[in-house]
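The numbers here are math on the coordinates, done by the rules we state, and not lab data. None of the values given here were measured: they were computed from a predicted structure. Cβ atoms are built from the backbone, for glycine too; each structure is taken alone.
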Structure P
Amino acid sequence: MANSAQAEKRARQAEAQRAHNMSLRSTLRTAIKKVRKAVAAGDKGAAQTVFQAATSTIDRIADKKIIHKNMAARTKSRLSAAVKGMAA
């Protein structure tokens, strides 16, 4: 446990930041699931719309360094391939 006022404050700040980061990560996971669900449903128009929104979310969260930029690129690439491969 913290032994000084400064350490107590840093612990409070760290917990608040952790909660915020977890919220953003949850938003990211939800966006990815929406794209996968649209692809599974077979609705290409909806999948493309949801993919564009998910791409924006992924980039925004990667810019905040919640996830690594390479993970963001890999995720977008896989989702894009899934959407493009629907009506091949």
Structure Q
Amino acid sequence: MYYYAIYLAVASVITFFTYLADKRKAKKGRWRVSEKALLGMSFLGGAVGGIVAMHVARHKTKHWYFHVVNVLGVLWQIGLLIFLLLK
């Protein structure tokens, strides 16, 4: 359980900074991080970082599927955390 919590924290920090980097690149008209990569990072452990970055940087907030994937990511990540705690 401890390692899973660390994994979620590290994944969220990485996801947060990846969203911020993508926003910066978008403003400068440079090469961007793909939406698939951002969504994958959020769903596979970085959902909290993705949600925070969406609100802090106001990035990808108009895309409904980013909200859905991040919320689903948080739900399954919390569900697994609860499962591991009760195990």
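Given a value of 29 for relative contact order in percent (Cα under 8 Å, 6 or more apart), calculated from one of P, Q, which structure does it belong to? Intermediate values should be presented prior to the final figure.
Values: P: 29; Q: 34.
Going label by label, the one that fits is P.
Just checking, which of P, Q has the largest value of mean count of other Cβ atoms within 10 Å over residues 3-10?
Biggest value here belongs to Q.
State the single structure among P, Q that was used to calculate log10 I(q)/I(0) by the Debye sum over Cα atoms at q = 0.15, 0.19, 0.23 Å⁻¹, giving -0.61, -0.81, -1.03.
Traced to structure P.
The value -29500 for helix-only ellipticity at 222 nm (-39500 (n - 2.57) for each DSSP H run of 4 or more, over all residues; to 500) was derived from one model only; which of P, Q is it?
Matching structure: P.
Could you tell me which structure in P, Q was used to calculate distance in nm of label points 7 Å out along Cα→Cβ at positions 27 and 67 as 1.4?
Attributed to the structure labelled P.
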